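Each structure below is given as structure tokens.
A short reminder: the numbers here are calculations on the coordinates, not readings from a lab. All values derive from a computational prediction rather than experimental measurement. Cβ atoms are built from the backbone, for glycine too; each structure is taken alone.
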Structure I
Amino acid sequence: MRQLVALVLVVWFVSVLGGGPALRAASSKLDVENVKARIESTGNLAGADLSGLDLRGLNFRGATLVRATLTGADLRGANLRMADLSFARLAGVKASETDFTGSNLRGADLHDAILRAARFGEAYVFGADLGGADLRDARMINAILVRANLAGANLSRADLRRADVRQGRLEGAILIGCDLRDTDLRSVSLRGVDLNGADVAGAWVELSALDEAKNGAQVKNRDRLRPP
């Protein structure tokens, strides 16, 4: 009898441990009202599942969204200034005109995101994945994009003045008319990158790198580069 009781207890204990994470994962799925309540109370949405939600215009300023899942969410016009989105999943989000100023996006997944005219001034985007993202007209002044993946992204007319893009990936990216004044592009391959009409005055980049770019001869202020 004692052995049977012990066995039942062991089975119950194992089932609780095994089901715990799944139950927690299920309970972390939020609706819009839950999100608003969390923002107003603690601002802590770390690890929460906000995927696919309509979050247009919400104020996430200073909120904690570490490792949160926002895949496919609609964040157009939302305020994410100073928010912590490190390692968050934001693939495919709609975030045109969203404000990410000063936010922490270290290691975040933003591939194929729509970020037209989004603001990333002073944002920390170290090692983030922005591959294939639509960043047309985005403002990324003073952003830290070290080791970020921008391969295949469209940055036409984007403002990257004084941004740090060292060791980043730009293969196949479109930077037509991009403002790259004083941008740090050291250790970045520009092979195949379309730089037609981009302004590179004061940028840290070698002439040989520009020569590998598509339309590298059509950049503005080619004679005003800073030596790496």
Structure II
Amino acid sequence: MTGGRPLPAWLRAAPNVLSGARALAVPVLFVLAVEEQRTAYTWVLIPALLSDIFDGWIARAFHVETRIGAALDSVADSLMMFVSVFGIWVFHPEVIRDHAWLCGTAVGLWVLEDVLALLRYRRLSSFHTYLSKIVANLLGFFIGWLFLFGFEPWLLYLAAGASIVASLEEIVLLKVLREWRADVRGLWWVLREHRHPDVVVRGSGARRGSRAPRP
């Protein structure tokens, strides 16, 4: 509610609509990459990346977080991650070839965390840790800069390095948390909760943030 008045339906639905639109953009981006339509790919990709910022901000700012929203956000983020990597391979293959170990480690750990989450919870995790939110912004900035202005190595090192750390944190969280939980902030907070059960750690099923689509 805002000022004691119920939120309009369109505003309550906006975060899920943005996440859904991002997921729907994935097959479009895939086809554009296969057809090597670089300009069209770029101008579909950039709004899709920006939507990952706005859906989480709207959900948190207006308190419209939901379990479905958290799950949808994670699915959209994972799909965007893979179609973005595919686009980089098609349009900027030198980036991946010249930094194969770094890119392979970052993507490999992302995939591993997804697989382990599916085995553990029968769904993708939606931890949306602080670190994963930072990573999502870094990766989005790196990818957007790459397609608009060109390759900056330091951006890749920063984004991929942070992504590796975030994925490792989430893999540990999978071990620590027996049940699916959204928005847990980070491993430190979860461990503190385990040591001090009277301390409430936010994240029992609400939406959102970004993942390391995150990232």
With Cα extents along the principal axes in Å, for residues 73-112 alone coming out at 21, 21, 11, pick the structure among I, II it was computed from. I
Using distance in nm of label points 7 Å out along Cα→Cβ at positions 65 and 169, single out the structure from I, II with the greatest value. I
Answer label among I, II for the case where volume of the Cα convex hull per residue in Å³, for residues 41-120 alone, calculated from the coordinates, equals 65: I
Say we calculate mean projected area of the Cα convex hull in nm², for residues 97-184 alone for every structure; which of I, II gives the highest result? II
If helix-only ellipticity at 222 nm (-39500 (n - 2.57) for each DSSP H run of 4 or more, over all residues; to 500) comes out at -24500 when worked out from the coordinates, which of I, II was used? II
Comparing FRET efficiency 1/(1 + (r/R0)^6) of positions 153 and 193 (r between Cβ atoms, R0 = 25 Å, to 0.05) across structures I, II, the largest value goes to I
